[in-house]
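Have a look at these structures, which come just after this line.
What follows draws every value from the coordinates through simple rules; no lab data is involved. Note that the structure is predicted; figures quoted are calculated from it, not measured. Cβ atoms are built from the backbone, for glycine too; each structure is taken alone.
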Structure P
């Protein structure tokens with residue numbers, strides 16, 4: 001479905017929700033880029049047409065209706081590819097300026113300071129660097145942590161362009177490797 005949205009052949013999604021889960025103007029990052037939700041409106045099941053089905057990537061109205069399982073209102077969500085995920089370009093930068101380094105130092109220090117269990121950012125980056133492609137539950141166990149909180153922390157590092165997800169596990173991005181190399185020169 002994401003490829004069809006990126007190609008422009010799917011322009012609407014239909015979802016049955018108890019309340020809207022997205023809002024017009026909102027975005028979501030995906031593997032094909034950033035999706036923008038251009039509209040969110042409730043629709044009457046009886047008013048759905050074959051054209052609605054085609055715009056949603058379904059062969060016909062019956063297939064569209066069959067996909068709407070559960071209870072709740074059906075919503076028509078306009079969607080388009082808004083552009084590439086900015087984290088992709090960020091993580092590809094293999095060189096850090098002094099300002100980049102200072103910004104990352106400050107952000108990671110703030111994350112470490114606010115963590116109830118103490119500093120974690122450097123340990124997680126080291127673990128990922130030493131264990132690329134290892135499953136998150138296994139990495140979390142090595143640190144004596146639960147999987148979900150560990151994954152949340154890795155997502156924070158991903159937001160800064162320091163890590164990237166693999167089919168299984170993670171690895172440091174070029175930006176993450178460049179940042180980690182600076183640790184040899186500066187104590188943290």
Structure Q
């Protein structure tokens with residue numbers, strides 16, 4: 001293998017991941033952070049490869065989601081965030097080590113591919129998804145940092161649940177919280 005082959009493959013992977021992020025409607029700042037491409041390069045990729053698609057893609061503007069309470073505000077949000085967190089953990093997108101320093105090492109091309117795979121699987125399983133790809137990125141980052149949210153086990157069935165790190169109650173999934181109905 002020549003020395004430039006590795007660099008070429010890495011650059012090709014950057015473009016591939018950036019195109020996947022664009023198709024999943026990620027913001028430019030998110031694509032930049034995870035791929036290392038410049039804003040100008042990202043816009044050129046969009047114009048060159050995706051602007052003329054039959055179904056135009058939405059280009060979201062502004063700040064990315066930044067409130068962790070979104071993942072816990074309803075039973076549906078808790079259920080979908082638990083599913084997404086489970087997929088991220090199963091596929092290896094969610095690192096084993098957690099802590100504030102994880103947000104610096106979290107964005108990588110390999111982890112970006114795993115995150116895309118987890119989110120695409122989540123969308124296939126849920127259908128009409130409540131969480132966007134930007135929410136998936138924020139959930140992964142928040143779980144990796146471990147300051148606000150964490151992965152826990154349901155007290156009743158041991159399923160993975162996303163929990164508020166500072167909550168005092170025993171974690172329960174949406175199935176175990178529902179009262180049993182008699183037939």
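Brief remarks follow.
- When percent of Cα pairs over 20 Å apart is computed for each of P, Q, the one that comes out at 64 is P.
- Origin of the value 1.4, where distance in nm of label points 7 Å out along Cα→Cβ at positions 15 and 31 was derived from one of P, Q: Q
- Test item: mean count of other Cβ atoms within 10 Å over residues 7-14 calculated as 15.8, pick one of P, Q: P
- helix-only ellipticity at 222 nm (-39500 (n - 2.57) for each DSSP H run of 4 or more, over all residues; to 500) derived as -15500 - corresponding label from P, Q: Q
- Computed 1.0 for distance in nm of label points 7 Å out along Cα→Cβ at positions 87 and 159 - originating structure among P, Q: P
- Comparing FRET efficiency 1/(1 + (r/R0)^6) of positions 71 and 175 (r between Cβ atoms, R0 = 30 Å, to 0.05) across structures P, Q, the highest figure is found for Q.
- Origin of the derived value 14.8, 43 (Rg and Dmax of the Cα atoms in Å, for residues 47-134 alone; candidates P, Q): Q
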